[in-house]
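Asks: Below are structures written as structure tokens.
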Structure P
Amino acid sequence: MIHLPNKPILLTSETQLAQIQQQIDSEPDFETKANRAKSEWKNKEGSATKKTAFTNIKSVLTTMCVDVAVCNYCENNEATDIEHIFPKRLFPDKAFCWDNYLLACSKCNSHHKKDKFAIFYPALSDTLLNITPKRNVYTLPPTNDSVFINPRTENPLQFMELDLKTYQFIPRLSPDFISLRDESRADYTITTLGLNTREQLIKARQIAVDAYLRNLKKYVQVKKAITIDELVAIIHEPECVDETQDFAVEQTRLLNAIREAIQQASHPAVWKELVRQRGTLQPQTKRLFEDAPEALLW
């Protein structure tokens, strides 16, 4: 999980969301609001105007994904679902709010997070209260002080870090971090999404570490090259190097291509952790970042 960029939707889409939300908010009690939110969501593309709005909403959410249409929670699977960060069953007042949406895979959305939710109660305390709703029970949450980390408004990597030996997420242990409240938020989010219990995610992070470092090594080698022949030897695919080009032009093109490959790769949280933890990595890996300090800003 990483902090997502915030992008605007069309004004007409905002207006459509506000109109539906107003109808929900006008209901007389919490249970009716929750049921109205569920009904309106099921029918969110029930008219041409609504369908146009949600086509735009999903399109913008797709551009905000951690990778091309990749789940913003697990960073591994295809993002197919518009996910409510604050569940509409518990927070019908946020059911049609743009900043409560992100794209998630069906595994994260329907099998792990679902309507699971916890708050701090009293608000701003460090006391966790599980408010996951029971069937046919509708209770207004006493606060909206979320334990679950919201990647639309927060940077999850301020609360958690990736152990580069086990490839599992843990609460951040830096001296400026630990508080019971922040540790609870990291633990709850990791557990709710199953980020450490899905073997395919752990394996994918391991593969991502190797791929990122392999590309960074190639970048440094290309940066240090002084002839076209060296570029061909580094890339290992002669057809990918235009030997008719001026060396400096071709070197720059290859450097840009490798940088873009790193910036667009899956599991961007892995890259951010490599950058953040570079001082504790093996000497040869540390040297790669020393040789390419510009990579720290990618």
Structure Q
Amino acid sequence: MIVLGSDSHTCSYGAVGCFSSGIDRTEAASLILTGETWLKVPQSIKMSLTGKLPKGVFAKDVILHIIGDISASGANYCSVEFQGDVDNFSVDDRFTIANMGVEMGAKNAVFFVDDITKKYLKNIGVPENSYNSIFPDKNANYSQILDYNLSDIQPVVACPHTVDNIKPASELSDVKINQCLIGTCTNGRLSDFTVAASILKGKKIHPDVRLLILPASKDIYEKAFDEGIIQTIVKSGGVILPPGCGPCLGAHQGALAPGERCISTANRNFKGRMGCKEAEIYLASPATVAASALKGKITDPGEVI
């Protein structure tokens, strides 16, 4: 199916095999009124992911690594296909990766339907006979074919003020942090909070750090509460925000003051994105953010896992 929405991160639905893309509000209003819109057929880029991720490396590190490699405009108006050993990635992981497709300029970022997709859709009430899976032809032509060995990827951080300004987390250990945010539509799922809680359990965050937790939905919040994940994070010093959207664009709790630094699991670190334009935003995985909350500075999660 084609999914269009008035948010640039509508591309997230590529996680379950959809062609999904964001359109602006005016175009969305026109689509609602007329039932029609137009899209240029994009070129396709094949990204082959092989191997297995090392301990302490997660889907967020993968997509940040890729964006750092090809740049924030490296896939402009292209349809990016993730292929290879994708059975390493849960649907949550795929949502994280597809969500940030637009951060490399992609019109669409997709994982093709497999057994993991089918199981997920079945669990949320979507029977297999209600959709048709689309796959590339065996002789499909690609504008680019890029290969990535997952075993070579390490925890990375997107530094201010662009998403493709990527550096290894281990090289940023002198960067002090004021605020840590785990959540948003990129990494606000149950598996993200499970990882964070495993790092924070029985420990206290650094006294100079605010740790904000933002479940992506009420359902995720309730499941995290029922499993004791919320309690673990709160005991470590975390503050739970209302489920949904907000801090990653400075819309409610989480707006940064001049000179403050935040390390966040969100998808953008543009100047002024979380409040004051004189603040700095770093992007990383939930594991890296949780580890940084404990140390009060950017920390490779391998140091605490």
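Every number here is computed from the coordinates shown, using simple stated rules; none is lab data. For clarity, every value in this text was computed on a predicted model and none was experimentally measured. Cβ atoms are built from the backbone, for glycine too; each structure is taken alone.
Asks: Of the structures labelled P, Q, which one yields 1.9 when distance in nm of label points 7 Å out along Cα→Cβ at positions 17 and 217 is computed from its coordinates? Write out the running numbers ahead of the final one.
Replies: Values: P: 4.5; Q: 1.9.
That value comes from structure Q.
Asks: Of the structures labelled P, Q, one was used to calculate helix-only ellipticity at 222 nm (-39500 (n - 2.57) for each DSSP H run of 4 or more, over all residues; to 500), giving -14000. Name it. Please report the intermediate quantities before stating the final value.
Replies: Details: P: -14000; Q: -7500.
Going through each structure in turn, the value belongs to P.
Asks: A further question on this structure: The value 0.97 for Cα Rg over 2.2 N^0.38 Å was derived from one model only; which of P, Q is it? Working shown, then result.
Replies: Working: P: 1.18; Q: 0.97.
Going label by label, the one that fits is Q.
Asks: Same structure again: Here mean count of other Cβ atoms within 10 Å over residues 73-80 has been calculated and equals 19.5, so which of P, Q was it run on? Let's see the in-between values first.
Replies: Values: P: 22.1; Q: 19.5.
Answer by label: Q.
Asks: Moving on. With mean count of other Cβ atoms within 10 Å over residues 105-112 coming out at 23.4, pick the structure among P, Q it was computed from. Write down the numbers at each step before the final one.
Replies: Values: P: 18.5; Q: 23.4.
Label of the originating structure: Q.
Asks: Also: Hey, FRET efficiency 1/(1 + (r/R0)^6) of positions 121 and 257 (r between Cβ atoms, R0 = 41 Å, to 0.05) derived from one of P, Q reads 0.40; which structure?
Replies: On the way: P: 0.20; Q: 0.40.
Going through each structure in turn, the value belongs to Q.
Asks: Given a computed value of 16.9 for mean count of other Cβ atoms within 10 Å over residues 209-216, which structure among P, Q does it belong to? Intermediate values should be presented prior to the final figure.
Replies: Details: P: 16.9; Q: 23.5.
Of the structures listed, the value fits P.
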